[in-house]
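What follows is a set of structures for review.
Nothing in this text is a laboratory measurement; each read-out follows from the coordinates by a stated rule. What you see is a predicted model, and the numbers here were worked out from it, not measured in a lab. Cβ atoms are built from the backbone, for glycine too; each structure is taken alone.
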Structure 1
Amino acid sequence: MSTERITKTYDEINARIKAGEAVVVTAEEMVGIVKEEGAEKAAAKIDVVTTGTFAPMCSSGVFFNFGQVVPTIKASKVWLNKVPAYAGIAAVDAYIGATEPVEDDPLNKIYPGEFQYGGGHVIEDLLRGKKIFLEAKAYGTDCYASKKMKKEVTLADLPHALLCNPRNGYQNYNCAVNLSDKVAHTYMGRLKPNGKNANFCSAGELSPLFNDPYYKTIGIGTRIFLGGAIGYVTWNGSQHNPDAPRTEKGIPRQPAGTIMVQGDLKQMSAKWIKGLSILGYGSSLAVGLGIPIPILNAEMAAYTGISNDDLFTQVVDYGYDYTNGIARTYGEVSYSQLLSGSITVNGKKVPTAPLSSIVKAREIAQTLKTWIEKGSFTLHEPASLLPGPK
């Protein structure tokens, strides 16, 4: 059976999904299938592989419309629970970013503590049905005479709320250590001095872009699991770097591809969209995201058959090197090693901890699998694929 003979189209796979005949497995399950049967037989057998990740994704936020008042207003400044939103769009449209801190006290210097409230928490509070205090100010015009507005709103009160995340689903990321002699509070969590712990953030073999390393099935219009609802890839994310160094199997060894995604916030769940407080860094947002990978041929079967043994990342010092723009690695480690609970850095055994949840990533992949098997979720062929390596 040659690779050329094993070809499927999106239409063929979708027809099988609608007929209840599609064979769907999670990325974890696919690892064993490819190892036992080979890529060609796996491609003939499997139609879709589901992936998942649940992790902090700082580059996230919500476009929202908060409704007009009488007289009408063109807001120039907006706050939600004292967290500033960007209002330089039009009238009563605004955007709140996940990492925007509560005004006047972004790092709890006035009220010390481990909880740092920000945009990510506002988004979760909206999903939980909580009332949010909205304040808007304007300079006033002939057609928009009001200069201020104050009211409580819930998600149901907002005419429009679109989760729109400029950079999600990083294809690989650094393993962070701190080789300085002081504690470092970073977006990778608290790093003890002198390299006493190592943090990483990836679902490994479940991670979406690891399962399509050259972006052969992912692009504009790809339908995905986003926040517990259906969302879409709208283009590559910011900092998309498809030219990152790769292994012999084509897997990036360091931060590489990213995706921009969006979906209707009103359809999502606080189970899969959670505000985070990262001590010494500020607020963020944990996002649940899953992408179905169509097995169009043996090549895609081989890519989705990658295991944590095949995935590697770099150990990077966040105590000095990272903040000073020094590109230096203190070793390369596999995700199998990271998930084992310890790695060796500079000859010393160092405990590891994930910022992402493998348990929730597994649940997302399984949920997406169930949706497809039930016929309630079909695949969308991208209008244009993500930019690949040059």
Structure 2
Amino acid sequence: MAKTVAEINEKIRRRTVVVVNAEEFAAMAASKSPAELAAKVDIVTTATFSPMCSSGAIINFGHWSPPIRMEEITLNGVRAYEGLAAVDTYIGATAESKFDPTYGGSHVIEALIRGDDVRLKAHGKGTDCYPTREIDTWINKDTINEFYLFNPRNAYQNYGAATNSTGRIKYTYMGSLLPRFNNVTYATSGELSPLLNDPYLRTIGLGTRIFLGGTEGYVVWNGTQFNTRRERTSDGVPTMGAATLAVVGNAKEMSTSFIKSAYYEKYGTSLFVGIGIPIPVLDEAMAHHLAITNDRIETTVFDYGLEDHPPVRTVSYAQLASGSIEIAGRQVKTAPLSSLAKAREITHILKTWIEDGKFLLTEAVAPLPSDSFVRPLVPREGGVR
């Protein structure tokens, strides 16, 4: 019998809800049918903790006296965007310090979440209503007004793995790739990953309440580069990067346990983001998708050594997690960029919140696109390749 979100929420209020994480649910599926699973379990918690470059924070500093229209804004030497009215800014995770290329926007965001003081410098041209031209001061999360994460592209659905066929190391956002296919890196939590457990996004849409960085957050739009036209397996899982999420949450309430800055050698900075999504077991079809295991999830390994990143082979997450895969007739070491331990921790926290009645499920106010694809940037007359 099918269940509704309202019925499951009532179970949460009565403290009778049954919650397991995606790994536990997959293990249960070895001895139970989808119908039995749907009858027994109400919610499956999923999670990922991975580098997500398309992340950043909105900050409102409050007005200086006399006021300034802030331009040329830096936070700890990292440039922030000045085109959001007088004292608002957006700082991106991959923005780099003017003085230290190993320090960037992700470090500023983590520092503010931690409660550190951050140096704010800003220039303004001076106007009748905003006469101040220069400020140099310190801020922290208690002195600023709004401070919220707004991430345009998170929780990639099955991001591709990376390797390198060339004769020299390639320094990339997928880490350092050794010459001649000497390593492979990947960045998805496999059977724990949220969008792999709901491949057609039946329960995830605008307004979905999620775990974000240690507190509650929300899905606010489809993420950038959202692509649902990917080839799929018989389980409905795309074999390379497909759907993505735009998410928002109050960074003042977040924890540096689940928001971590990172620097990749000779590439730049990024931000590790912890995301957890509870998926209701509405019916047998949902139970079938939630029972997905790493051996049934395939992704594509791409050659980042070549400019167009051609595919090398497809591989399952079970093979990636084993520590090595075969390329060109020999075994190549694999390494995750995601933290499976952190993802499991997030699923446990989310389960506790739900069982304690502190976290109710939400029904999406609108679905995410069902037919969307990514257009390349095509050179036009006057453009430079």
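Details
- Structure with the greatest value (metric mean count of other Cβ atoms within 10 Å over residues 70-77, set 1, 2): 2
- Structures 1, 2 were compared on distance in nm of label points 7 Å out along Cα→Cβ at positions 46 and 318, and the highest value belongs to 1.
- Structures 1, 2, by mean count of other Cβ atoms within 10 Å over residues 190-197: label with the highest value: 2
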